[in-house]
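Please treat every number below as a calculation from the coordinates, not as lab data. On a predicted model such as this, the values are computed, not experimentally measured, just so you know.
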Structure I
Amino acid sequence: MTVVDDDVITPESQPDPGRAAPERRWRPTKPQLVALTAIVATGFAVTLSLLRTPGYGATDTIWAEDARQFYQGSLERNYLSALFTPYNGYLHFIPRTLIEIVRIFPLAWASTVIAVMGALATSSCALLIYRASARHLRSPALRIAVAVPVALPYIGQLELANNFACIHFLLLYVAFWMVIWNPVRPSLRILAAFVLFATVGSDPVAAIYLPLAFLRYRTLRGWRGALPAIGIAVGLVFQSVGILFRNALHGRGISPHYDPFWATKQFFETVIGQSLYTEHLNQRLGYLVPAGDAHYLAWALVAAVLLLALARLTKPNWPLVIAALVHSLLLFDGLAMQGGSDAPRYELPAICLLLVAVAGTLIPHENAARQTRQLFPWLVLRSTPAFAALALVALCIFGGYAQDMSWRAKGPSFDAQLSQAAVACQDKSVSEVAITVAPAFATWSMTVPCDLVRDRNDFFQLSP
């Protein structure tokens, strides 16, 4: 037998001209595998997001503001005018922009397109968080734990599921990662700055991250450090147009409750008290604790995480933990006080930030990580707290899946409403018709011209 070096061709190793060359089997490269995994994960998340609404479903219903404020607004004015039309005290860059894409499709498709785009947007945000958290959270389990609740919220899904109107609440959490993300590629840095602009342009509360952005600039000089602050500043300039020239602040229909003690008390009860264990999960597990006491178990789990760090069984990233915890408290208190309640849509972004603090506390020691790679998967689960955190988040999502969805599940059906509108528009004297939308118990509707109803299967019925 002749031993052949890989780089030396000997007579024995030369190919036979008369023999067919062996067929090469295609093997995907690592970037191709990453891209394929991302596409599959996003598609899976979108599917789960759409299927969690029972009854009429997400694709046959339109959420209140998506219909009356944004779709109807795109019928009444052009994009630029709609973009600077305030609603509830501020401008809405993302919903106004996304609804213009919906207008490309036929009116008959509107409910489906809005639902799919809403699910795709939140799933893409989860993917972006997974990418942005790589340097801060080396463990894939921890990165998944802090990303998945954006695609599949387990608190507040009644209002946050598959729509445009409430997507800014999820972006309030995404913005945290965009401020501290420091990618190498310039295109990704520009993407992070744009996400920050779009978030502030849809909800000025996101300006809460401006001090953190300035701190980043102090530690990382130049354009690389300044881009997040620039993105936030441009968003504030955008919002100031609505405040100074469109009387945005005079259109708020809510009563604030500026009591920081009350808000902080609610933070402990509804944010920390629902972070790792919820009432829905307690119910599905057969009431491990008495009904109404799930928050006590959640507090105990958070305390256990802290004890692991104090016992030096993990290696916390304390700057990340402190930054996430402080912004979780400030964000919830700010939303609750200006909104006058502790609504679940205010709780979820603060819960997600608290999960970042938990994940930052559960970072395993590097030497322990090397040892666990040599063990079987079940030992990895037992020895690495990160997997326990992911399991708790997954259980919370399981507990909340398809729960509290009655407002949209009960319709009304958009297809049925559009059929009724088509019948009404057969009368040539009728120029426009009202289409009732979810939630069914409220009086939400959008007014649509009969010409658009008659041409409801035509594409490119764009804004004026």
Structure II
Amino acid sequence: MDDKKTLGKAMKARVQRRSVLKAGAAGVAGGMLLPGAARVATAQDKKPLGAWPAGAEGDSVFIGLTVDLTGPYSAQGAEQKNGYELAAEQLNAGAEEVKKISPLTKKGVLGKTVKLGSADAETKPNTAVQAATRFIHDNKALVITGSTSSAVAIALQKVCNREHTIYLPAISGSNETTGVDCQRYGFRLCYFAYMACKAIAPVLAANLGKDRKAAYLTPDYTYGHTTFDSMKEFTEKEGWTTVTNQVHPLGAKDYSSFLINIANSDADTLVVIAYGADAANAIKQAKQFGLLDKMKIVVPYMSAFLEKEIGAEIMQGVYTGSGFWWTLEDQYPIAKDFVTAYEKKFKAKPRDSAYIAYLQLVLWADAVERAGSFYPPDVIKAYEAGEVRDGPAGKVSFRAEDHQGIINFPILRGKKPADMKNPDDFFEVVQVVDGKSALPPVGLLGCKLGDYI
């Protein structure tokens, strides 16, 4: 009887030992895991994805710039290119200016030199997509960045998501970029239509009155339509009435038919949603038609250099939203660093196109440094961690749920020519908007992020 008990115990112990060894072997192989056990990914687990690891194997990494160098948004595209170049130069040098934003930066990104290549997107989605695809396949680009048109940004975001390559829009004002068209591999830093309109509407009501009648000039694509929708929503909450919405083609030269319709309306406020050269042409023609003698102008989402293109006489008294204005250097030390470095390199004051491009690249470097890897899902998760950094207009981070930047931005009012202290002193800052307070609630705009792989 004792022999049977002893044999039974021995057999039981042997079975338990065999089970443990089998479970251990399964764990080593990365197969079966006990419920609730976390599986730690190793380098061997990561299969090639996008241009990784090929794009990170040398002593440099390549970033493809899709910027508008021709077309109605060419001025903004050229300035974006400047912003990217300044950021790359400072990252490669390990400059103190970028370390204030990306404190883990030493020299380069994870010790690798950042190299840039640029292509003219021509403000055309197909052209931009072709350029991005070439950069990813031919140059092993780990990042694609640049945009002014939201149609371009959305198209690039989709192709980069398919290619498992991180995409960073520069300017993209449409609600849809981080709304219904959001993508796991896309991160928009700049403010956009919803944020701009929510912030500017109460300023307009307080300064121009609550009983205004608004006529809109709206470009016929996603940025224009979503900005109109948001502006209408928030101004009507303040008591404004929408009289007419004149929708024009992107890149239009002649606005006479639209302006005649506005002149024949009962409007006392001209809301110009048009952007870039379109906005400048429309406003100049409105002046020629005599509309500005009896109407106030509002530009909820201003393009860089609009003030120079139409002049201080027309811009005085105009309320507008902007991603950045250079006099923020008087409030924020990092803005002072940026403006000083940009002016030294390019002999000009930076506008928001350069600012967003610069900051996008530096924050990407910060995400890579925190991830400790160029592997795209690791970098994405570093962004999604919501790390708050100091930027040129205060604190900045990204929202994990839709990859929208949480970033402050100014509401501006055009100065009288006599009050300008220098040729670039077009605006006074009415307020710096707290970016977090201007964001839409999570899910409102329909974002559903996809898979990492």
Structure III
Amino acid sequence: MPNAISRETKDKHLESSSENGRGGLTQYEDLRGKRLLILGATELECQIVDAAREMGIYTITTDSNENWDDAPAKKIADEAWNISWSDIPALKEMALNSRVDGVIAGYSEFRTNCAIKLSRELGTTFYITDEDQLAITRDKLLFKSICRQYGVPVAKDYYVTAEMKAEDLEKIVYPVIVKPTDNAGSRGIRFCNRREDIASCIEYALSYSESKRVVVEEVLHGHEVVAYYTLADGRAAFSSIFDKYARIEREGFNALMDAYLYPSNQLKKYLEKYDANVRRLLQEMGLKNGVISLQGFAQPDGSIVFFELGFRLGGTSAFHYTEHFNGVSHLRMLISHSLTGNMHPEELEKEDPTFKGHYGCTFTLLAKDGVIASMSGKEKVDSLPNVLYSTYFHRIGTEIVNNGSQFPKAFRAFIIGPDLDAIRDTIRFIQDTVSVKNTDGEDMLLDRFDVSKLSMDY
């Protein structure tokens, strides 16, 4: 599997920061030579490795995977361990012997929870100090209860337990979406359109729930919107907001997310109607440092209804855009906090969710089942001046098998442009250029995304 970020991509980030008078990475000079332990070694953790190494930090990645082809971050880190990120006793012993200065994790509530525990054992800082703060991001029912307290609208839900009592099921008005209360990343989710299917949907969601609880809620219409906030020393800065563009559901799969477009066409409305209440909610929750994502749906009636909050590094990796346009990266801020306890609150002043009139778009190619025999096109995509970063999600020889929830991701690119036409043209080029084929020489990528969907109208 190719490295997750090229030297050219790194140079684009650093040159942009310097050209805009933001001083590059000089604010992190005190981190040089420190040792950072990263829990996880997927292509997503490659981004943490690269960011930390740019800052002069010694990087260590760990997971239980002994096949480093399936753990690409191990190949590019300074050091790598074959220890599960959930084996706290073993990691503590190894970290103490290796003089680790801090621990970081993201992209999963479970890894983040392990980082909380390990940091506590090591006596190092981590942006979440209390598991109860993380619990609200994993417990969808708890999240919705707190949102209602602070005037943040959420979807209507129906009370249903694992026993599936008939009197509870009879109250449900279809269609609904069934989710585990304590999982994320679209795992365990099923749409249900009729009473006959509700039991199987609940059982499926329960299989993904550690607490064996589910939430059954109304299906929201409109398009999905995600807002990001960066927290430092108890202050919250509105960082970015984007719209998700999805294909129509196909054969039982959830909506397929092809593109994330920044800034959202809901930006003005969000600032006017929701930002103040969200900031108040975050303050009252006592959240001090970290990054928050708030997911909702822009409704046909003009409202935005929210359904999930995340308190971790997200797979959307919005920091690529905020660093390029505004010179601020919540990833670098989190790295700094893990190593020194300093979240650099002065960086919040740089946040600007408008991206100064420019656009960003994260475009993903999705794959069908099969064994990957060849992949090509990434080098040509990376050569484009308006592509900040790109990655394959799998390596040659990987067997792609759908999980019954979403089609697997094959390739992703982070695109910037002065207008939507530039974004659309780049997506067309990517779809014409990137190829993933199976052992029979057949195309494994799904049909093309319709770039005309990208719009600032609502």
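Across the set I, II, III, Rg/Rh (Cα atoms, Kirkwood Rh), for residues 73-112 alone reaches its highest value in structure II.
Given a value of 13.8, 39 for Rg and Dmax of the Cα atoms in Å, for residues 329-408 alone, point me to the structure among I, II, III it was derived from. Working through the options, I get structure II. To which of I, II, III does the computed value -17500 (helix-only ellipticity at 222 nm (-39500 (n - 2.57) for each DSSP H run of 4 or more, over all residues; to 500)) belong? This figure was derived from I. Matching task: 0.94 is the computed value of Rg/Rh (Cα atoms, Kirkwood Rh). Pick the structure from I, II, III. Considering all the candidates, the number was obtained from III.
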